[in-house]
Structure P
């Protein structure tokens with residue numbers, strides 16, 4: 001039986017090559033075959049913190065490629081700060097990030113207006129809460145964000161009612 005690494009044990013501590021996704025000039029990433037996807041998390045993401053060439057990072061979600069291998073999307077700002085680009089080697093140290101997902105103010109306000117929805121939201125796993133927050137705030141406009149918040153509160157209330165029956 002496998003045991004989960006402690007938060008103090010690095011998931012990885014080695015050098016990797018910066019790659020670029022074909023046909024997307026701005027998308028730089030590092031493939032991390034040594035970290036397994038979290039099958040219980042939304043989209044099998046793994047939340048990590050650590051450093052890339054000494055540049056501190058946190059609240060990063062490793063995402064799976066089509067073959068299931070995880071990758072670390074490296075933002076342009078990070079590449080610029082560490083002076084690296086596609087093809088360069090970078091040293092990456094990553095740890096599991098157990099920090100709870102922060103609830104944005106608008107969503108928290110809406111949840112506080114409905115105690116049933118709030119309790120339902122709090123009963124979800126951190127991965128599910130992150131997935132909901134990510135879906136809400138991936139919207140392009142404030143109007144769509146507001147609609148998604150309303151839908152989320154409604155669904156959470158319905159979930160609680162369904163669980164009671």
Structure Q
């Protein structure tokens with residue numbers, strides 16, 4: 001995990017693993033693969049996931065199939081958000097059947113995630129900032145750092161708004 005400018009970067013390699021069913025369907029890889037995910041989060045709510053995979057016996061990444069998942073999250077209320085996403089890939093660009101397979105697979109995954117996120121939000125209640133998260137595991141490091149980054153932006157904007165109000169009052 002690292003901070004690059006104003007973006008948080010989290011990277012994970014998964015080497016010599018069984019290709020998950022969705023990967024087998026979309027890439028045609030049937031054996032073991034090397035897979036990676038690099039996540040970039042830029043406040044207030046832009047998240048890009050770069051991921052790729054290739055057979056373990058491929059000589060280099062020029063044999064990889066790569067995708068980018070683009071996510072934009074914008075608040076609706078204190079406890080709800082609008083979530084926009086898209087995906088791009090650099091392989092089989094004219095394959096409309098593959099477009100449908102990917103769209104359906106990701107929609108199914110997002111619908112599952114949505115159910116979990118809504119349950120978490122109900123558990124957090126109307127004031128999520130008052131909740132203490134007593135347990136975190138290694139995989140939580142990126143999201144926790146992302147929350148801290150957003151909180152620092154909110155605090156900075158609040159300070160700027162206060163400074164601006166004080167300057168306006170000083171003119172009176």
Structure R
């Protein structure tokens with residue numbers, strides 16, 4: 001792909017992507033057990049929206065397992081970590097079982113396809129899935145952290161934990 005085309009794609013993504021300081025947009029999605037969760041129902045807690053492109057891939061599995069592994073640390077920081085992708089609820093359920101994820105909610109942004117990824121400005125229309133991204137929302141519903149990662153890069157969970165810790169002292 002020509003450099004100019006890549007630059008234009010990134011410029012468009014950055015222009016539409018949710019920005020820090022913005023009010024988080026509410027949504028309702030089902031988790032791997034078919035239980036609905038609404039973003040605004042979590043008011044009073046910080047929320048980590050950890051977007052991954054697709055279930056059943058090694059890197060996405062590592063990203064979601066890191067959420068589960070660090071659940072107690074997130075709890076200590078008054079943070080709910082949610083894994084998100086465009087996969088169906090049954091796929092998420094089977095995948096969570098395969099990975100041994102019992103406590104982290106994996107949300108299905110399947111229908112309307114990629115709607116939440118799209119309202120946060122990180123849906124890749126051509127590929128039909130989201131960017132690999134982490135978005136943190138504070139207790140009052142304000143976006144306080146946004147980071148897009150290369151699809152081939154595992155997000156650094158320690159970076160997220162350290163950011164959350166830094167917010168505790170403010």
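Every number here is computed from the coordinates shown, using simple stated rules; none is lab data. Because the structure is a prediction, the values reported are computed rather than measured.
Observations
- Computed 17.8 for Kirkwood radius over Cα pairs in Å - originating structure among P, Q, R: P
- Ranked by relative contact order in percent (Cα under 8 Å, 6 or more apart), structures P, Q, R are topped by R, which has the highest value.
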